[in-house]
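Below you'll find the structures, each written out as structure tokens.
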Structure 1
Amino acid sequence: MSRQIRVLAALAGLGLTTIGAAQAREVVPFPYHAAAGSVVVSVSERRLYLVNGDGTAIRYPVAVGKPGKQWFGTASIDGKYVRPAWSPPWEVKRDNPRLPNLIAGGAPGNPMGAAALTLSGGQYAIHGTNRPSSIGTWASYGCIRMYNQDVVDLYERVDVGTPVTLVR
């Protein structure tokens, strides 16, 4: 079974069967210097750019870290997961002690959504969300949230090792 079919099947399991219906991503001019295939997240814009290398990029709306929870710099994608389980980091657990220690992948309360791309350093990820209304806001503890259909699209376009840069 191809990777795309597995991802689509995972989305169907989440009740997200209309992938093409609400595409928020678009190809836009990208005049900044960044390597083709790299990911650039503009925290102030709350946008993620996948650089095409021809002067354009695919732009996706995202949610970013709350003030005081943001980070800036470069990491790389070090893992790709469909419907991952989630264990709240200590800071999230401290602020929300009623959270369980583990939420199974695909469970309605799992904040990772349809897929996750973990980032080197082990603390953050680019992932889907069970709260689509948070996209376009400062909502997380430092992770980058995407609409589930957009994280699946990005998942298919990037590989482990892809550089990710967060800028102001």
Structure 2
Amino acid sequence: MTGQYIAFFLFALMAISGGVFMLNLNKVVHMVLSIGLSFMGVAGLFILLKAEYLAFVQVLIYAGAITIMMVMGTMMTQHKDEGVKIKRKWHTALSILSTIMVGGFFLYGIFITNKYWPTETSDLGANNVMAIGETVFTKYVIPFELASVLLLVALVGAIVLAKKESEE
């Protein structure tokens, strides 16, 4: 066991536990914080893969902006907590059992196909940011611009919906 394996398991545990907490918690703010934990775990996995740019974008956009936007949206809407306890008799046991089964299936697949994976490594850290930038702004410039227009329309729609709620 090297430090890289330990870091991988810790970041993977962060990502998975953040998702599981997000699905099982009852308060919306706690859900948002747990999904932020999941985003940070994924960013750590990107660092281990030597994809520093993707890790930076993951922290800046997802763990930062999206999480803050979700918290602000929760604070701006009228979220009424009725305090009703949801009865889940078999939910926890079935979710743990299905998680173990899916994880075992994935581990079995990884160990079976491990002999077919290449063992040599390539140098990805030389100019990966420049290569990503050239690819995005040459080959994928139209989808990039469409995504920015979509985000702008979503922002304007959120403002219109928030204004309608405040007038009522």
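Out of 1, 2, which structure matches -4500 when helix-only ellipticity at 222 nm (-39500 (n - 2.57) for each DSSP H run of 4 or more, over all residues; to 500) is calculated? Derived from the structure labelled 1. Match the computed value 14.9 of mean count of other Cβ atoms within 10 Å over residues 26-33 to one of the structures 1, 2, and report its label. That value comes from structure 2.
Structures 1, 2 were shown, and relative contact order in percent (Cα under 8 Å, 6 or more apart) at 28 was computed from 1.
Read-outs throughout are calculated quantities, based only on the coordinates presented, and are distinct from any laboratory measurement. Here the structure is a predicted model, which is why all the values come from computation and not from measurement. Cβ atoms are built from the backbone, for glycine too; each structure is taken alone.
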